[in-house]
Structure P
Amino acid sequence: MNLYSLFMHASLVVKLIMIILIIFSIMSWSIIIQRSRLLNNAKVLAERFEDKFWSGIDLSQLYQESNARRDNLTGAEQIFHSGFKEFTRLYKQGNHQPDTVIEGASRAMRISFNREIENAENQIPVLGIIGSVSPYIGLFGTVWGIMNAFMALQGEKQVTLQTVAPGIAEALIATAIGLFAAIPAVIAYSRLTVKVSKLEQNYDNFMEEFIAILYRQAFASSNKKDQ
């Protein structure tokens, strides 16, 4: 016996279950590869931008560079761009109250932050669903297949292991495929969730540090105006 013959001799219900589980497996691997690349790239870009941010470059110059390619910004750079844009806009409107300016910039950055995390988390919950339901779907296929195998033996006068084994093997393959789909999905879900949490913490730390810098600039500008 081989996998192909087991599949071809299985009942229609078991075949459908196997096909569903194979589709789940293909879906999970495509999500794993795509999300892993995206999160790894986001980490590299965040580190690269923070190195530039802390290199001592003037924030206005850094904003101009980011603004020149504002349609392609992601991660920490997008958060910076949103915050500094709002910070500058409020000052141009004549609002020099530090608390008001910082509140507006923080709100703009928080919106960008939430969007970036939402994009990073996209499709990852699907892995959790696949990892949770696949074993049960495979088990249902196994139960159905074994039930059909025993029902087919009703007219047999002598039942041996040789007559029972093919039907049981065809049924058990559904559970095997279910585990094959579930195990990588569960492992990837855990690892990708950890990566998203680390990226979220990185963005949050950068945002807090940037707010502190803007706060100092806002108070310095306010003091100059009062003098």
Structure Q
Amino acid sequence: MNEFLLLKFAHIIALVYWLGGDLGTFLASKQVINRELSAESRHTALKIMLACDMGPKLAMPLIFGLGVHLAWLGGMLAISGNAVALAWLLSLYWFAVVMVLSLYEGGPFTILLSKIDFYFRIVVALAIFGWAGSLLLGTQGEAAHWAAWKLIVFAAMVVCGIAIRLRLKPFLPAFLELVSKGPSEAGNRVMEKSIGQCRPFVWCIWAGLFLNTALGVHLIG
């Protein structure tokens, strides 16, 4: 079967899991902070939220590798095969880190790995912005500019994910207090504020997915 079609199929599936998982996470988050539910029910909602969130977490790195590979095959990116291989190495490393952090959550080494992952994403986002900027300023033509805008949107979504992680920091201690001691007004307010501050970034990620899909099928651009 055609390599391009297989990669395109995988790219679409990754998009479906990202957007669908994000929607499930968003809906479950509303129940996590629902004051009318018991602590046990809210804990169950949190488990559902975290399970749904694995789709977007795993789809993000795969979409980068798939997207670069597709753009290279389609002639939109004038890069070497070694550069494509590097993109895949970054994607697979990123994918593996997400899996390890999920499977060994709470382990002593995951605290350090999570910090490394946080700064890794910052570096990746900055590198992609820089790469996209060089494509826009270069002379490779409209196809390269098309790829650059897709890269910019992807990097912006990575930044949104980083912002969400920062705004969720107060959530976990408050939720652990809910589970161990029961609900409190102060704890509920912390969780509601934390989740509420994440929502604009979630909406931006959805907008980014819609925009990159529109670019991908040449509905725009």
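To test your reading of the models, identify which of P, Q gives 33 for relative contact order in percent (Cα under 8 Å, 6 or more apart) when calculated. Before the final figure, lay out each step's value.
Numbers: P: 33; Q: 19.
Going through each structure in turn, the value belongs to P.
When distance in nm of label points 7 Å out along Cα→Cβ at positions 40 and 112 is computed for each of P, Q, which one produces 2.7?
P
A value of 19.1, 62 was derived for Rg and Dmax of the Cα atoms in Å; which structure in P, Q was it taken from? Working shown, then result.
Numbers: P: 28.5, 106; Q: 19.1, 62.
This figure was derived from Q.
Who wins on mean count of other Cβ atoms within 10 Å over residues 64-71 among P, Q, i.e. which is largest?
Numbers: P: 11.6; Q: 23.2.
Structure Q gives the largest value of mean count of other Cβ atoms within 10 Å over residues 64-71 among P, Q.
The numbers here are math on the coordinates, done by the rules we state, and not lab data. These figures come from a predicted structure and were not determined experimentally. Cβ atoms are built from the backbone, for glycine too; each structure is taken alone.
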